[in-house]
1. Kindly point out which one of 1, 2 the value 5.9 was derived from, the read-out being distance in nm of label points 7 Å out along Cα→Cβ at positions 45 and 101.
2. Between 1, 2, which one scores greatest on volume of the Cα convex hull per residue in Å³?
3. A value of 3.1 was computed for distance in nm of label points 7 Å out along Cα→Cβ at positions 13 and 37; which of 1, 2 is the source structure?
4. In terms of mean count of other Cβ atoms within 10 Å over residues 5-12, which of structures 1, 2 is highest?
5. Using helix-only ellipticity at 222 nm (-39500 (n - 2.57) for each DSSP H run of 4 or more, over all residues; to 500) as the calculated read-out, with -9000 as its value, let me know the right label among 1, 2.
6. Quick check for you: by mean count of other Cβ atoms within 10 Å over residues 61-68, which of 1, 2 is greatest?
7. Distance in nm of label points 7 Å out along Cα→Cβ at positions 29 and 77 was computed and gave 5.8; which structure, 1, 2, did it come from?
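No lab work stands behind these numbers, since they all come straight from the coordinates. Predicted, not measured: the structure shown is a model, and the values here were computed from it. Cβ atoms are built from the backbone, for glycine too; each structure is taken alone.
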Structure 1
Amino acid sequence: MRPVLYVLSFLAVIALGFWAYRENYATQAALKEVEGLQRQIVDLREALSVQRAEWAYLNRPDRLRDLTTANFDRLGLLPMEPSQFGAAAQVAYPKAKLPEISNSTDIQGTLAAPEEGL
């Protein structure tokens, strides 16, 4: 009986060693993947900050003013006036369609006479 126990213990140690070996490499692969994703996030954040800076640079009011004056004739732009704006009351909003009442209940009825024993 003792040799069987030794053999089973030896096989269990071998199986656990094989499991630990596989888990180690799976963990290392997951860590490499996380590192790659973090590097990709850093690159995307850097690109986003560059794009935000570029957007702010291109939308400078003095630059836009110069562009509008340079292309005024070609674009046919008009100076802004208060008469170009409308009031909120002039906006035609669509009428909201109310849902139909499907299960109506009759709430009109007669009140019961109070009981005299109370």
Structure 2
Amino acid sequence: MAQRYGMLIRLRPEKREEYLRLHAAVWPSVEEMLRKANIRNFSIFLHDDLLFGYYEYVGEDHEADQARIAADPETQRWWTFTDPCQESLSGGDGSSGWTPMEEVWHLSPEGSSVDGRTG
């Protein structure tokens, strides 16, 4: 069963067009790394200057897979372009600045609601 993750970060207004351009053509190597790290259904939504990221994790060790992503040279190079476009809600920069969100409700595919808290 997939674990669901949501997170927020601020998009720097002066970097909006650059960020959108980058994400209109995400590098295939970055996408492949995410797949190898058991990430599925990754989406980023934009509202004003807030980015909301959502993904499902289907692996056994989220922390280890996140470390695999962070150690990947192509992903690190991708972040040199995307990190300057972002600002943590607490004032920091970069992909590590995404603020995790707590899931409080989830509608299951079967149509019954379930408590979606992941801990």
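1. Working: 1: 5.9; 2: 0.6.
The read-out comes from structure 1.
2. Ranking 1, 2 on volume of the Cα convex hull per residue in Å³, first place is 1.
3. 2
4. Once mean count of other Cβ atoms within 10 Å over residues 5-12 is worked out for each structure, 2 has the highest.
5. Structure of origin is 2.
6. On the way: 1: 10.1; 2: 13.4.
Of structures 1, 2, the maximum of mean count of other Cβ atoms within 10 Å over residues 61-68 occurs in 2.
7. On the way: 1: 5.8; 2: 0.3.
The read-out comes from structure 1.
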